[in-house]
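The next part holds the structures, each set out as structure tokens.
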Structure I
Amino acid sequence: MKNKFTGLLIFFAKVGFLGYVVYILISQQPLIDAKEQEKGQLENLLTDQKVIEVQLKGNLQTVDSLLYIEQVAKEKLGMVKPGERVFIDIKK
């Protein structure tokens with residue numbers, strides 16, 4: 001009799017534990033879904049940032065070039081090369 005009671009008690013303990021595990025898994029599902037959605041958004045943001053990084057690296061190479069430096073010197077600073085003539089359009 002004691003052996004049947006112990007076996008029955010162990011059976012109900014196992015069923016209870018299994019029920020608890022299933023409950024925890026089900027109750028955590030909304031949190032898991034929210035984290036998956038957040039992960040997707042962060043992956044999209046990472047992709048966007050990588051595109052910006054590539055563009056900035058391209059700009060950095062352009063800025064380091066002598067042609068770009070010369071262009072900025074002429075357009076922004078009004079500098080000219082020795083012997084170079086600058087014509088100004090007075091119609092503007």
Structure II
Amino acid sequence: MDKKLTQEEINARFAEINSQEPEDLSPDEIASLREAEAMDDGSTISYEELKRDLQEYSGKLVLRIPKSLHKHLKQEAEIEGVSLNQYMLYKLSK
């Protein structure tokens with residue numbers, strides 16, 4: 001049975017979580033954190049900077065391809081059980 005929480009119950013649970021003292025890190029966790037910090041090359045940017053950098057791009061791309069390739073991609077997407085758009089994103093990201 002799925003019980004839907006009221007907003008008050010959600011707020012109470014978040015308040016309980018936020019009131020807990022943070023846990024101490026284990027020596028392994030501290031070592032991993034230091035290792036990750038040492039690998040940071042300073043190239044990270046904030047979410048706001050990323051949004052500004054991407055403003056000029058719509059995320060839409062029109063591409064003309066041969067009908068035979070279109071058919072092949074559509075068939076492959078159906079085999080994978082995903083939309084043509086999802087399949088092409090997968091193929092492009094490889």
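The table that follows gives values for the structure above.
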{"item": "With distance in nm of label points 7 Å out along Cα→Cβ at positions 38 and 62 derived as 3.8, matching label from I, II", "result": "I"}
{"item": "Given -19000 for helix-only ellipticity at 222 nm (-39500 (n - 2.57) for each DSSP H run of 4 or more, over all residues; to 500), calculated: source structure among I, II", "result": "II"}
{"item": "Computed 115, 28, 13 for Cα extents along the principal axes in Å - originating structure among I, II", "result": "I"}
{"item": "Comparison of I, II - label where distance in nm of label points 7 Å out along Cα→Cβ at positions 22 and 78 is highest", "result": "I"}
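The numbers here are math on the coordinates, done by the rules we state, and not lab data. Bear in mind that the values here come from a model prediction, so they are computed numbers and not experimental data. Cβ atoms are built from the backbone, for glycine too; each structure is taken alone.
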